[in-house]
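Trainee: Before anything else, here is the set of structures, which you'll find just below.
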Structure 1
Amino acid sequence: TWEQAAALIDDPAAGSISDFDTADVPHAVYSFKRPGLSVTFYKSGKLLAQGKGTREFVEFTLEPAVLGEATLGYELETQPEQLEPRLGVDESGKGDFFGPLVVAGVYVNERIARTLHELGVKDSKAITTDKKIAVLAKAIRETPGCVHTVVPIGNATYNRMHQSMRNVNKILAWGHARVIENLLGQRARMEPPPLRAISDQFARNKATVKNALMEEGRQLELVQMHKAESDIAVAAASILARAEFVNRLAALGREFDLELPKGASSRVDAAGATFLKKYGIKKLGEAAKLHFRTTQKIQAKLGQAE
């Protein structure tokens, strides 16, 4: 409505849309833009948001400030299990050639779950900027009672583990188990104690994680499911893991004086070739996951294929 369109400009809770640049668009009442997002309200009453930042704008600005609700968020009242005391575990960096593998976990109860919901916590993969990840990670860490832990597996350690285990899922299982054990070591701070631990199901055999747990961890119900990030505890863990990954990747870039892109792509291949040429394979093992096919590709490109 016209009233809602006005609220988007006037309401300071809007994020603020006043931070956008203005643009002239035919038949529009107003149009704003910033990198990755444009928002236009037409005289017909239609609001058009375009760009890769659209989902974040809708969830964090449009719905809370204008509609008074976040319908893309987690529906706590219709999903009572979202309010139960539990642990959420998730990882970041598994699909990134450069940078560590990071596993994080958080404890939530009803009060914490509601707070995280109000903060706009959601799966880190749905958050488009590292800045927003950092802001949410800080808010999660500062949430009273939200016990959390992060286990980063640096590249040198990761490569040794992969050489020994020959299986990424076993490394993930070790990391998930370590996080759960670390959290249970702080059980005295959890009120009430967790009923279960929830994580994404990354292995066909659910026993992969359970077998990696120690005695204390095996006493807790372990729930593994696809798209576990729909659980707000797992979503919070995914944000903490991603924030740690981003920070450590940036630190590696500074250490080696190179831009180290995320993911696995032609840009990553080019950066990998530059790194290998400059520092050699041993140093590459301190910044990258060597079992990725990227390693063989860049070795072949430089005539270093084994």
Structure 2
Amino acid sequence: TIKHEKERLQLNGQLANQDTMLSATLVTSMPKVQLAAGNKLTTDSLQTDGHDVLLSKKLAKKVFHGNAAALTSSIFIGKRSYNIVGIFNTPKESYSALDVDVLIPEKAYTAGQLNPGGQKLAITFQRGSDISQLANAIVRQLKKSGTERRNGSYQYFDYGELLKGIGNVISGLTLFVGAIAGISLLIAGVGVMNMMYISASERSQEIGIRMAVGATPAEIMKQFLLESVMLTLTGGVVGLVLGGLIAWMITAFLPFKPVITLGSIIGTFAISSIVGIVFGILPAKSAANKNLIDILKS
């Protein structure tokens, strides 16, 4: 919160980890004050967006109980840190522009208001550049000569590395889910094969009658393969419907809406058909190879 009062400002600040209201004056040159301790504001700190300020002796005594402790401390105004480089004696004239708690270079204060949360630098690299190496070199240079180096630390954030890490996690999860799905398909396929073996065994009379009226082994085999595929397709349709219902039910708890694509539907039917053929071919061959004479005898 800032309130202008002629040449003085009322600022919210923090000293010695205590929030306090400070009176301040912005200066563009070294003010005519008597120093009690420390150094004057240099030309460099006045002409750049530095971090040097002067603190009144009265406030230094009140907060730090002495000049020495104050000179080794910092003052926070907003989110910007300032270094206390000198302690000045408050002039005797009341309501003077220099009768304040702190004297701040105008450029330093303006920079803090324009960039209260620090500065960000976006850099675009040429295609094929070693981003990590270049970013580290830039950070080293900023730490050496960056204008904000005294107010914190420089670091870089590479979204490419983040996306790469997320991609690796997603790939791992995809492989894990794929492995579980593969095991589930194997178990389901073995179950279908057992059911078709039982069906071929219990329908021996039907197979014998069909052979007696002229059905060939190939036709018997096609019949059982078709039944196997129909069985797995039915399972695929049921799974697709259940998956769609579950996705619809959890939509209320997700920030996005699940979508069942045409490709996933086609993939479901294709995989179901392949499982039916692969695990149904042995029972179908067993049914087609039954001996008609043995069937009639039984």
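Taken together, the values in this text are just the output of simple stated rules run on the coordinates, not laboratory data. From a predicted model like this one, the values you see are computed outputs, not experimental measurements. Cβ atoms are built from the backbone, for glycine too; each structure is taken alone.
Trainee: Determine which structure produced the value 21 for relative contact order in percent (Cα under 8 Å, 6 or more apart), calculated from the coordinates; the candidates are 1, 2.
Mentor: Working: 1: 21; 2: 15.
Checking each candidate, the match is 1.
Trainee: Rank structures 1, 2 by Rg/Rh (Cα atoms, Kirkwood Rh) and report only the one at the top, that is, the highest. Show your work: numbers first, answer last.
Mentor: Values: 1: 1.03; 2: 1.49.
Checked 1, 2; max of Rg/Rh (Cα atoms, Kirkwood Rh) sits with 2.
Trainee: Tell me which of 1, 2 gives -18000 when you compute helix-only ellipticity at 222 nm (-39500 (n - 2.57) for each DSSP H run of 4 or more, over all residues; to 500).
Mentor: Working: 1: -12000; 2: -18000.
It traces back to 2.
Trainee: FRET efficiency 1/(1 + (r/R0)^6) of positions 52 and 84 (r between Cβ atoms, R0 = 41 Å, to 0.05) was computed and gave 1.00; which structure, 1, 2, did it come from?
Mentor: The read-out comes from structure 2.
Trainee: From which structure (1, 2) was distance in nm of label points 7 Å out along Cα→Cβ at positions 92 and 284 calculated, if the value obtained is 11.3? All intermediate terms of the calculation are to be shown ahead of the outcome.
Mentor: Values: 1: 2.6; 2: 11.3.
Going label by label, the one that fits is 2.
Trainee: Related question: From 1, 2, which structure was distance in nm of label points 7 Å out along Cα→Cβ at positions 156 and 276 = 5.7 calculated on? Intermediate results must be reported in sequence, preceding the final value.
Mentor: Details: 1: 2.2; 2: 5.7.
Source structure: 2.
Trainee: Then there's this: From which structure (1, 2) was mean count of other Cβ atoms within 10 Å over residues 132-139 calculated, if the value obtained is 13.2? Let's see the in-between values first.
Mentor: Values: 1: 18.6; 2: 13.2.
Source structure for this number: 2.
Trainee: On to the next question. Which structure, out of 1, 2, was Cα Rg over 2.2 N^0.38 Å, for residues 204-267 alone derived from, given a value of 1.89? Present the calculation step by step, with values, prior to reporting the outcome.
Mentor: Details: 1: 1.57; 2: 1.89.
The structure behind it is 2.
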